[in-house]
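Multiple structures are listed underneath, in structure tokens.
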Structure I
Amino acid sequence: MSDLQNTNETKNEQLSLNDDRRVRTLSPGALVAQRFFRNRLAVVGMVMLIAMFLFSFVGGLISPYRQDEQFYKYTDLKKEYAAVTQNADFRYLSADGKNFDSIAQAKFLLAQGKGETTFETKDATYELTEEGKDFYMISENGETVAIAFKDIVNKVADLSFDEIHAALVAYTNDEKAFTVADTEYTLDEDGNIMKGGETIGYITRFVISSAQSDVVISREYGEEVASQIAADASEFTFTGEDGEEHQYNISYDATAKVWSITEGTATYVYDSYASPSKEHWLGTDTNGMDMLTRLMYGGRVSLIIGFIVVIIEAVLGIILGGVSGYFGGWVDNLIMRIVDIFYCIPSLPLIIILGAAMDAMKLDPQIRMLYLMLILGFLGWPSIARLVRGQILSLREQEFMTATEACGIRTSKRIFKHLIPNVIPQLIVICTMSLGSTIITEATLSFLGLGVKFPFASWGNIINDVNNAFVMTHYWFVWIPAGICLLIAVLGFNFVGDGLRDAFDPRMKR
């Protein structure tokens with residue numbers, strides 16, 4: 001009997017309300033924490049958020065690179081150097097003292113096309129004599145008037161009509177020498193016209209035009225190009241006037257009938273879209289910046305923007321909602337009508353307009369980011385104000401509020417010391433869940449080019465680098481990691497928000 005009595009006394013002692021351990025067990029904070037950590041999804045969300053915070057804030061500190069540090073590489077770029085065409089039109093040269101006008105040239109073309117040996121104009125009758133391939137002498141009454149030819153004579157020294165005529169006759173008939181006025185001339189394989197061992201001109205059918213206004217095509221280069229085209233070469237090396245060898249590529253456009261000559265030059269460019277490596281674990285973006293470092297700093301920016309926007313929303317919502325719910329009457333009506341007006345504002349079009357205005361003003365990216373946070377916070381407070389107002393409308397009729405009024409406590413202290421603390425649990429839940437939606441909003445605006453601007457990184461403007469299907473399909477390391485970080489962060493905030501809601505109000509699970 002005595003043992004049973006001792007057992008009851010022991011139980012009563014354990015269940016005593018004066019036991020400090022029992023008081024600690026029943027404290028509201030401990031109960032909320034206990035219910036929160038029993039929720040597996042809430043714990044998973046907490047782990048996800050801790051991982052994102054460590055990745056963004058600690059990772060950025062230990063990264064060996066800066067978020068705006070650019071990397072370069074040497075690459076062999078092909079740039080247009082010259083265009084080559086083969087002359088397909090007849091050119092005309094009148095004999096000394098003669099005039100072969102455009103009407104006569106047109107008549108010549110008709111006669112040559114029909115294979116006729118004569119043609120007439122208004123004033124004269126001309127005879128055609130084919131002296132070589134694509135080379136004709138035009139005469140009147142046995143006297144030479146002009147010559148028509150497709151091969152081009154480039155003069156190094158002054159050449160007379162007779163010298164040009166004789167040179168073209170020899171060139172078109174594959175002759176190696178000709179004589180004009182008892183003077184001997186020679187032609188080599190490259191079409192060079194030489195007199196007494198000195199080059200006075202050269203013949204070619206190729207027309208070479210430089211693709212750059214400050215580059216002059218030398219005769220030696222032209223001859224080399226002509227010989228390479230004749231040999232059907234695709235590339236060649238030429239030593240320029242600077243004494244250095246240059247590599248050129250030749251490609252033919254059959255539609256335009258033009259040979260394009262490109263020069264390969266070693267150029268120092270951004271190391272854009274480099275594949276993942278030991279130096280860059282997630283590769284580089286279009287500006288040659290390390291993607292892993294950009295992700296870390298981007299997470300820092302996205303999370304900071306999310307928290308600051310939610311803080312702005314909470315401050316405005318608590319003040320206006322608290323005043324509205326406590327005073328009621330015309331004050332409540334006025335504030336609620338302001339809330340209705342804000343609900344009617346088309347947020348996205350307004351943000352697009354403001355973003356375009358900031359672009360036009362060319363604001364500094366850091367100032368622009370500050371304005372973005374203010375705009376998002378100023379547009380998002382009405383939902384919090386309504387929540388606070390609804391809670392205070394029910395709380396202000398409770399007995400403890402009657403007691404505060406009877407004690408003569410001033411109005412501001414009643415609202416912010418006795419009413420608002422009782423709304424904090426609901427505020428924590430809604431603010432936690434708002435963080436995820438705010439980060440998504442910032443990412444969307446940055447993706448559209450209306451949010452965070454270069455050189456600052458955010459997860460949204462990192463994804464904005466994927467501006468075409470080729471980049472999206474071939475450079476997965478540019479956008480998939482940023483999307484995964486966004487997914488983890490937003491899911492984490494949503495899981496934690498759900499866990500807090502269930503912890504503060506266990507009836508939500510029923």
Structure II
Amino acid sequence: MLTQRRSGILLHPTSLPGKQSIGSLGQEAYDFVDFLEATGQSIWQILPLGPTGYGDCPYSSFSAFAGNPLLINLLLLADTGDLRQADLPQNPPTTTHADFNAAIKLQLPLLYLASENFKQRSTSTRKQAFEQFCLKYADWLDDYTLFAVLLEKQQNQPWQSWPAQFKHCERQNLRDLRQQLQGEIYQQKYLQFVFFEQWTALKKYANAKGIQIFGDLPIFVAENSADVWADCERYYLDEEGQATLVAGVPPDYFSDTGQRWGNPLYRWEQMAKGNFYWWQARFRWNLDLFDLLRVDHFRGFSACWAIPAAETTAEHGYWMDAPGEQLFTLLQQQLGSLPIIAEDLGIITPEVEQLRDQFNFPGMKILQFAFDSGTDNPYLPENHLPNSVVYTGTHDNNTTLGWWDALDTAAQQQVRNYLQNPCENMPWPLIETALASCANLAIIPLQDILSLPAAARMNVPGTATGNWQWRFKTEDLTAEIQTRLKNLSQLYGRQLCIPTET
């Protein structure tokens with residue numbers, strides 16, 4: 001439950017500036033934390049941190065537990081001695097967008113070199129920390145690292161197309177493979193160790209400044225992932241490992257034909273037999289990594305849209321019940337109070353609202369959705385609730401300036417009439433409306449704070465390529481923007497006073 005008025009910024013680490021091909025967990029991340037502190041913000045919301053595959057989508061990861069090695073900062077590896085300064089790219093190409101292909105080409109060889117250096121010359125203290133990391137997280141790390149090695153050997157082809165000795169997860173076969181591939185597996189374990197070493201240090205720095213990290217847990221996992229490959233019985237798959245039922249949503253605001261995401265659906269009854277062990281581990285891990293956790297597609301814990309895999313769109317799916325009440329009751333018993341934000345957008349039924357409210361999870365209010373219907377529109381500010389999170393828009397929306405520019409004259413006038421504002425400097429009227437809301441948490445995408453047009457949009461739902469590439473420049477965070485955001489946060493009671501130690 002949200003009990004204090006706070007505000008924050010939505011920005012994925014890949015969008016940070018810096019000398020690497022995508023944003024990283026290096027100095028640019030620490031500088032952004034400093035910006036949050038200076039502007040009176042106390043929340044940094046990010047997208048999922050897992051290793052991404054086709055389309056670079058953070059919601060389609062090779063693992064529900066692993067971190068993305070491309071976010072590892074190379075300069076920090078030089079600080080630990082895993083790389084030498086001479087190893088670092090001397091004239092790295094500058095990019096105005098997140099270039100994942102360049103990151104793979106330029107960074108992975110250096111990360112593998114760092115792994116070898118670590119093995120040969122690291123201190124006993126760090127080697128002991130590495131061994132403890134591998135032991136503590138073996139439940140997911142062992143399967144993921146073997147999967148990652150095999151995936152690379154098979155040129156990133158889906159695991160269903162792998163040779164039989166790699167494709168089928170018989171335990172004896174896995175033991176033999178791990179022995180044969182121990183060198184490459186060591187590399188992958190090192191990458192995960194270093195990723196979480198850097199992430200933990202960044203989170204500690206943010207928390208010390210009163211900044212909480214707001215993470216994101218996708219409800220579904222990718223078909224081409226270690227999670228599905230290592231335990232096929234949890235999912236609706238045929239004998240060849242191909243999904244028979246896949247996830248998505250029916251036709252809605254974003255798409256006339258719905259969205260066919262393609263993630264294999266869970267066999268919930270199978271998971272229940274194991275007391276939801278996998279879900280317990282997943283939530284426990286995410287709540288270690290983050291202070292708050294957005295649960296993507298929360299309505300899928302009440303019922304999910306099941307699409308026969310042969311269908312090319314989401315139009316001919318059906319609702320399949322899910323045991324959300326049973327799962328969240330168990331999680332509360334095991335983990336205590338759950339700092340979860342329910343992504344309750346789209347087709348929300350009374351059953352979904354009841355599940356959300358039963359556990360006192362805050363929901364989401366999107367101002368871009370507020371002005372196109374009547375007074376009962378739940379996104380209008382007068383219909384907000386204190387226990388909720390208000391956004392101008394999310395990563396799935398257009399930027400607010402892009403949204404405004406796409407409205408016709410009548411729709412723009414409707415917004416002006418409601419806000420009692422000429423809206424000449426959009427998106428700031430909508431930012432101020434979010435900050436003024438009674439919702440206890442307000443989150444603004446950085447693109448809106450920078451008044452950026454549609455070209456800076458992060459994602460267009462229903463499209464597989466061309467997304468997740470936006471990146472800002474250090475000089476974009478001007479003193480004028482910093483002062484304006486800080487003053488508004490103070491005006492609307494969202495700047496927390498962090499007590500200083502004496």
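Values in this text are rule-based calculations from the coordinates and carry no lab data. Since this is a predicted model, take the numbers as computed values, not measurements. Cβ atoms are built from the backbone, for glycine too; each structure is taken alone.
Here are the numbers for this structure:
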{"item": "Volume of the Cα convex hull per residue in Å³ - structure with the largest value, from I, II", "result": "I"}
{"item": "Top of I, II by distance in nm of label points 7 Å out along Cα→Cβ at positions 61 and 445, largest first", "result": "I"}
{"item": "Which of I, II yields 20, 14, 8 [semi-axes √(5λ) of the Cα gyration tensor in Å, for residues 317-364 alone, calculated]", "result": "II"}
{"item": "Winner on mean count of other Cβ atoms within 10 Å over residues 45-52 once structures I, II are ranked, highest first", "result": "II"}
{"item": "When distance in nm of label points 7 Å out along Cα→Cβ at positions 261 and 453 is computed for each of I, II, the largest belongs to", "result": "I"}
{"item": "Among I, II, structure where helix-only ellipticity at 222 nm (-39500 (n - 2.57) for each DSSP H run of 4 or more, over all residues; to 500) as derived comes to -12000", "result": "II"}
